[in-house]
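Engineer: Down below are the structures I want you to see.
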Structure I
Amino acid sequence: LAPHDVDVWAGRGDALRQAGRLGEAVTSFSRALDLVPNHFWSLLGRGVALRTDNDLEAALEDFEAVLKLDDQDPWVWTHKGETLRLLGRYDEAIADFTKALALDSDFSWALECRSETYRHMGRFVEAIEDLNRVKAS
């Protein structure tokens, strides 16, 4: 392993995350971030690994840091919104999914996540409307 190559550490972290080895993934992403503190993909990847491992507050911190680097990426808004949904912070989650959809109105993952959040809130008409938009796209 190239000890000073941020892309190698980030790639390793992503492979480990996909393999379900979340603790090792977080360690690899953190090593990449030691080398380049604002490395977009390492922050995003670590956030996803942390959320998958149910460390939701730490994941939220990483997604917020990523948004400081680029707030025009609908994927990041959706990752953050999904984390907020899992924390039960539904209104904030809806706002983030809506931001993602403002950037990409046909982004099906954001629509699906927003629909799920509406369902948890008992707002079934809005949940169905979002699912109908997914179906239409």
Structure II
Amino acid sequence: MEETAALLDSLRGVWDEVEVDELTHALQAAARAVDDGADDELVLAAALHDLGHSPLCSGRPDGPGHDRLAQRWLTPRYGPRVGWLAGAHVAAKRYLVATDPHYLAGLSEVSRASLRAQGGAGVDRAWVTHPWWPDALRWAL
């Protein structure tokens, strides 16, 4: 637990968006999941989905693969579902942009730029056929 708290705290002052740092973003994501009635694993995945941006994970705010870093870090510590859900958040964003015409309009300029770097709109069959996919879409950020 201390390791997770330190990792989460290391997101303070790491900026991926203009409005809030990664720590604030993590807390907002977790709060939205709680408000949505998510279970504990989904709330944890929401809170820690961007931990791949942490300098403690050798991440960078603009670094590619932060979703995979989060999945690799979380899975052995919190189980396959938490890791998978955190790892799915980029695929969920790409999917929602491809399938929901209103979703793109709600993304910030920074998020749109990262979307382009992540491959743009798209549907990855390996993700969308997974039984946890509906949960990944509940809090895609």
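Here, each number is a calculation from the coordinates, and none is a lab measurement. This one's a predicted model, so the numbers in the text were calculated from it and none came from an experiment. Cβ atoms are built from the backbone, for glycine too; each structure is taken alone.
Engineer: If we compute FRET efficiency 1/(1 + (r/R0)^6) of positions 79 and 95 (r between Cβ atoms, R0 = 25 Å, to 0.05) for structures I, II, which one ends up with the highest value?
Structural biologist: Comparing I, II, the top value of FRET efficiency 1/(1 + (r/R0)^6) of positions 79 and 95 (r between Cβ atoms, R0 = 25 Å, to 0.05) belongs to I.
Engineer: Supply the structure label, taken from I, II, corresponding to distance in nm of label points 7 Å out along Cα→Cβ at positions 23 and 47 with the calculated value 2.5.
Structural biologist: I
Engineer: Which one of I, II has relative contact order in percent (Cα under 8 Å, 6 or more apart), as calculated from the coordinates, equal to 21?
Structural biologist: Source structure: II.
Engineer: A value of 3.6 was derived for distance in nm of label points 7 Å out along Cα→Cβ at positions 39 and 111; which structure in I, II was it taken from?
Structural biologist: It traces back to I.
Engineer: For which of the structures I, II does the calculation of helix-only ellipticity at 222 nm (-39500 (n - 2.57) for each DSSP H run of 4 or more, over all residues; to 500) return -25000?
Structural biologist: The structure behind it is I.
Engineer: If you don't mind, another one. Going by distance in nm of label points 7 Å out along Cα→Cβ at positions 15 and 71, which of structures I, II comes out largest?
Structural biologist: I
Engineer: Okay, next question. Assign the value 13, 46, 36, 5, 0, calculated as P(r) over Cα pairs in 10 Å bins from 0, in percent, to the correct structure from I, II.
Structural biologist: Checking each candidate, the match is II.
Engineer: Starting from the value 1.3: which structure in I, II was distance in nm of label points 7 Å out along Cα→Cβ at positions 87 and 127 calculated from?
Structural biologist: This value belongs to structure II.
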